[in-house]
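Below you'll find a set of structures to go through.
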Structure 1
Amino acid sequence: MRSLLITAAAGTAAALVLTGCGTSEPAKDSADGKSGKITVTDAKGARVTLDHPATKVVGTEWNVVESLVTLGVDPVGVADVKGYTAWDTAAPLTNAPKDIGTRGEPSMDTIAGLTPDLIVATTDLSASAIKQMKKIAPVLQVKAADGTDQIGQMNDTLDVIAEATGTEDEAKTAKASFEAKVAAGRKELEQAGLDGARIAFADGYSASNQVSVRGYTSGSQVGTVNEALGLKNAWKLKGDKDYGLATTDVEGLTGLGDDVQFVYIGNKSETDVFTKDLADNSVWKSLPFVKAGDVHRLDDGIWMFGGPKSMEKYIDAVLATLTK
């Protein structure tokens, strides 16, 4: 789980977040009505020109694959198809794309064999891999994450891929659906008396018999969505600048204090460290939220670094958990 996730890998507050959803739009360049050519500028400032809206697209990271599916574009190649299918059920694949290898080291031979007209990658992929892929097809890089504006970045990714694939209307629909979900979720929490409730979202893994807990701070994508819903992030840890993630051990959980809802994600393919490894841990059992029964595992298949559909699925899950 550690290697899987690390590759991916935040009233007035909600209004500010939702207002920011469309403020940092990607550069929209040109579409030549006569030739059908499209030019867009990617996250690296590179101008990517296509002879026509891309239809044969390869995605090297799960968030871009989700964006493609959301826009109605079936990718011909996907990194780690099995992993995507397990972790991102909000936007299931409707075709049978070729597995191009891992997200960190995609197979250039496999990608070349697909003869794509566009490859969509994130800025997390190595410069050497990008250089090789550019010899195969045009490459559109999107920013992997932005700890200062996760929702805005999520929308920017959707928008620039929509420009390259001629699916701008689908992007508008997806963004409007997400905004409506946030507004409805905030209202539901207010009606349940949970406005301002403290929440600590996490995942965990075990290595060498040592459990590590990863906290999703205010700078994380899930943390940003939680605050848009009117919830307060209970983590006091400082997250990294891109993903807003911070790692601690079980002793570090004592800093969360009282009256907190501890919510975590897992997957059936991985061991649940909170119910297995920590079951007999005295520090874990002494935590106020553990004693109070305020530890909640969300449903599998919610990708914490995904697009609007994943975040909608997350909102549904966290509302069902907190209001039951």
Structure 2
Amino acid sequence: MIRIGILGCGRIGQVHARSIKQIPSATLVAVGDVSQEAANACGTRFGVEVREASEILEAKDIDAVVISTPSSTHFDVVHAASRSRKAIFCEKPIDLSADRVRTCIEAVDKAGVPFMTAFNQRFDPHFSAVERRIREGEIGEVETVTITSRDPAPPPVSYLKTSGGLFRDMMIHDFDLARFLLKEDPVRVFATGSVLVEPSIADVGDVDTAAVILTTRSGKICQISNSRRSTYGYDQRIEVHGSRGMLRVKNVLESQVESATERGFTMPVAQAFFLERFDAAYLAEMRYFVDALTTGQKPRPDANDGLKAQLIADAATLSWQRGQPVEIAA
């Protein structure tokens, strides 16, 4: 039985708590948050003890910690968990600084503790099926990947001020997904971005609409399109074209009921947002993390995967600022 503590009881912390409660080989021991109100609400909802963060990190009855605190705290929590020899499941980003991510990797490696970066989209049943069928050779050699990701509406500007920008906050999931599907790391990025949705986003030096082209050393290409606005629900689509065919994932809709009348065919909108769309992915990634700890396997995506996605995001940001292609740091 893997005994887990959660640090951070906000929206995503509660998602992970619900997942853990559904896994027979895991038990949620305690939760903690700087907000006592949030911690108490989470503890009551899931019927678990509320503890201070330091108590969870030092507890002898906890094997692993889930880090779902604000991004700015991840660096310190990762180091504290490493010192306590706790297995770590960390929400992205590990840190907004690639150098500080490398420092975290050093601490984790020195402690010899398992570490998983929470890129949940790898565990979506549709996306993971595409990756498996690519590995099995169904469409031959991958040539191009196309990723579309559009949020229903932009987050508050107060959040964007500390998010690191669209490329590091939103598109970073797509960068990891691109690596997952291309089976080869991009070496060059060309990014462009605009403010077309919410004018105040420009005031914090960010964009709300962006497109990126990633190129690998062998010439494979990935095109990514992001927007902070989608009037028809959470838009999440991928297409992978290969030498022998193509694999595609369409949007998951609120309902599979389609209407046909003399006015034509109508279908429901896409599911509302990421909590609904990736509900199965969140459970699958936590189940995988627990299974990896149980069997002694190294979980993936790991901290190095988190670093590589961060380096692509850094290069994309620089490319947007310069208006020219940028080589991605190794």
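Derivation of every value follows stated rules applied to the coordinates shown; laboratory data play no part. Fair warning: this is a prediction, and the values are worked out from it, not measured in the lab. Cβ atoms are built from the backbone, for glycine too; each structure is taken alone.
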If distance in nm of label points 7 Å out along Cα→Cβ at positions 42 and 274 is computed and equals 1.6, the structure in 1, 2: 2
Cα Rg over 2.2 N^0.38 Å, for residues 98-193 alone from the coordinates reads 1.31; which among 1, 2: 2
With Rg and Dmax of the Cα atoms in Å, for residues 122-313 alone derived as 17.8, 60, matching label from 1, 2: 2
